[in-house]
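Asker: In the part that follows, the structures are each spelled out as structure tokens.
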Structure 1
Amino acid sequence: MNSGTKLLRYVQLLDSALPIGGFSHSFGLEAYTHDGTVRNTAQLEQFIRSQLHSSLVRLDGLAIKGVYQAIKQQDAALLALYDKRVHAQRSPRELRESGHKMGKRLLKLARSLYPWMDFSLIDEAIQEYGAYCGITTIHGYINYQLEIGLDEAVTGHLYTSVNAYVNSALRLLPIGQTEAQMLIQKLLDVIEAEWALIRENDPEDMHSFGIAQEIYAMRHETLPARLFMS
């Protein structure tokens, strides 16, 4: 495919309107807003920065790097291993389930959008090695097939995560659309800087230390009223 078409296919994959259920999940943010820990844009920014630093970059980013390596080696077992490690390191049940559901929906959508794409390796990873096909894994797999570079694949995935948090906040906090877009713009440099810090690390180093966010995410299912599934 030519560079223009490749870019447009990639942009479509990053669209927040992609029908994979992301709008139904707050990824722990709703619990933060419920008890007043996050009440305004400044606190929302700190929350998202902490997620990028402690979890999204070091776990999801390195996982995508591992997915790229596994595909290059045509190693379905290794692909499944990285997928399982991301799944296992999501301690809250709701976060594991949401990642699994969104990944399955994205894979199903990709089969319709890209009928020419080779899905044999991910199918083998699922059928033979028990991969969960989480959203991070499937995002990386599709991006590799679209010939998107690793850096762009990782930063694109991080962008969708930031965008999801901000869109959730629009329904949970008294902030406006312009303010929300300005926050996303501000966090783009943070995404780039955080990934640059660890991009040379081995995927085996993937980890997460977002303990507070995990505790809040665990509390979400017991809230008296909820807008989101997670």
Structure 2
Amino acid sequence: MTEPPPPLPWTAWREATITAVAPITPRVKSFRLAVDFADSVRAGQHVDVRLTAEDGYQAQRSYSIASAPDGSGTIELMIEALPGGEVSGFFAEVAAVGDAIELRGPIGGAFVWGPEDGGPLLLVGGGSGIVPLLAMLRLRARVAPEIPCRLIYAVRTRAEAIALAELEARARDEPGFGLSLLTTREGAARRIDADAVAGALAGLGDPARVFVCGSNPFVAAASELLLAAGIAPARIRTERFGG
């Protein structure tokens, strides 16, 4: 019997096939990709995606993985169409089921969570920064629902909130999980502030792990608020999505 080849290291570029495409918000689409490392992904990791034009020109972008290992042999990326984005433009306008793309991963070892890390767990996301946090929420719900968890999610409008129906269903149906949605450009137009942090902590207690993801300004502001609330710096992990 022939032994299967050893798995490729994360540094190797490999081919992945798009198996499903679905709209998430007016600017974000979900892409399911068949990959050979799906079961080894840790919640919070990302992949690099590379596109190569016929003339050899290459464009590369990193995307967080929204899914947690589920035995399907696939990972899910949620990709936002950005103005002038070479890679995101391809996914928004061209990519279709059956297409093959190059990627490498999974990447990242600091911004990850698993049930062995315990809780309580506080997640703080801004805009598309929800994506790696969504992987953590999905993993918790499947293998460690007893771990208390709260999510503070800041987004411009409800229509732009990624996976909002899923998040609200989890808040309604999952004991031990709470959601605080802050819309910055509609309704009360509230940004993340000390009261939002205090409200999450009041229902959670002292968090053992805190993950913050979003734009540079959002992560900076949220981190300052968390520290001011008395959370030890060693418990806070951050990931920034630029601008």
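Asker: Of structures 1, 2, which gives 23 when percent of Cα pairs over 31 Å apart is computed from the coordinates? Before the final figure, lay out each step's value.
Answerer: Values: 1: 17; 2: 23.
Derived from 2, not from the others.
Asker: Kindly point out which one of 1, 2 the value -7000 was derived from, the read-out being helix-only ellipticity at 222 nm (-39500 (n - 2.57) for each DSSP H run of 4 or more, over all residues; to 500). Write down the numbers at each step before the final one.
Answerer: Values: 1: -21000; 2: -7000.
Source structure: 2.
Asker: Then there is this: Comparing structures 1, 2 by relative contact order in percent (Cα under 8 Å, 6 or more apart), which one has the largest value?
Answerer: Working: 1: 40; 2: 18.
The maximum falls on structure 1.
Asker: To which of 1, 2 does the computed value 1.00 (FRET efficiency 1/(1 + (r/R0)^6) of positions 192 and 216 (r between Cβ atoms, R0 = 30 Å, to 0.05)) belong?
Answerer: Comparing all candidates, it corresponds to 2.
Asker: For FRET efficiency 1/(1 + (r/R0)^6) of positions 40 and 184 (r between Cβ atoms, R0 = 30 Å, to 0.05), which of 1, 2 scores largest? Don't skip to the end; give the middle numbers.
Answerer: Values: 1: 1.00; 2: 0.25.
That would be structure 1.
Readers should treat all values here as calculations from the given coordinates under stated rules, not as data from a laboratory. Bear in mind the structure is a predicted one, so any value in this text is a computation, not a measurement. Cβ atoms are built from the backbone, for glycine too; each structure is taken alone.
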